[in-house]
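Following this line, the structures themselves.
Any read-out appearing in this document is the output of simple, stated calculations on the displayed coordinates, not a laboratory observation. This one's a predicted model, so the numbers in the text were calculated from it and none came from an experiment. Cβ atoms are built from the backbone, for glycine too; each structure is taken alone.
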Structure 1
Amino acid sequence: MFLCTFVVSPTAGQEQSDLSLKALDGTTYTLRTLYENGPTLITFWAMWCEPCKVELRALQSLYDRYREKGFSIIAINQDSPRSLAKVRSYTASQRFTFPIVPDPNTQLFERFNGQAIPLTLLFDRDGTLALRRVGYLPGDETSLESEIRSILRESE
């Protein structure tokens, strides 16, 4: 369900190699292209993870606020291929407008050194990791928004 090219596991301050991802709607996204437009957030989530679903709703609000300025979100789902219909139904019912990318074999999750979800990664325009956060508590989006705004200011 996804197309993946070479990826270097990101760490703080390390540039991310190019990566292409195929979303549920069939659209292919290239991270390097997204980075060039502005801050890019990647979040790993699953249907069984309630904090993940709460975070996705908060992320939609940030996406609505900053996408016109180049902010991108890619939500990478960790559910099994059998759950794909549920994932499609859920994301449609929530009216998420950012791309949802399936990762049923956790290959992408492992390439980003994922250990637990939700895993949220924010990259700047150069593809450098600006923020890495594991877990979600309501209010975490406030510090995330500050980091997004900072990256947007730097690129003006």
Structure 2
Amino acid sequence: MIHTTTENLDIREDGTIYYIHNGKQKKLSKNKYGYIQTRVDGRSQLVHRLVAMKYIPNPLKKKEVNHINGIKDDNRVINLEWNTRHENMNHAFRTGLNHLRKLTMKEAEEIRAKYVPYKYTLQRLAKEYEVSHHAIYFIIQNKQYIQQT
């Protein structure tokens, strides 16, 4: 049996992946969030992370990989950078990737009223209101659509 650790994979700068032992291209698929993934050792791995880990130094040990152009399936090295969560969220807001649409103050109030951790989640609200889960997070934290006291 051949193990599929990343040492046995040829991860290319353009985001394609090949098996070293036979040269065949590894199967890639898109997850529900639009990111390209593959299976490694029985677990789903995000291709942009595999590419970044192989080619992009990370001396500050940042934990997230950002798609510079905002295109989630563009996993070329030149389109990736290591970021913190804060830097990634700021990038999303600067580039307009955080919202699919604008919300009203009434909708923001509904979101705050509906939110229940582990039951009525950020992801569920994001889908319902057609915005990112980051937008929902900022509403719940009262950093966007700020409630008047």
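Observations on the model:
- Taking mean count of other Cβ atoms within 10 Å over residues 68-75 as the criterion, the top-ranked structure out of 1, 2 is 1, with the highest value.
- Winner on relative contact order in percent (Cα under 8 Å, 6 or more apart) once structures 1, 2 are ranked, highest first: 1
- Identity of the structure behind 43, 33, 27 (criterion: Cα extents along the principal axes in Å, calculated), options 1, 2: 1
- With mean count of other Cβ atoms within 10 Å over residues 52-59 derived as 12.8, matching label from 1, 2: 2
- For 3.0 (distance in nm of label points 7 Å out along Cα→Cβ at positions 28 and 84, calculated) the corresponding structure among 1, 2: 2
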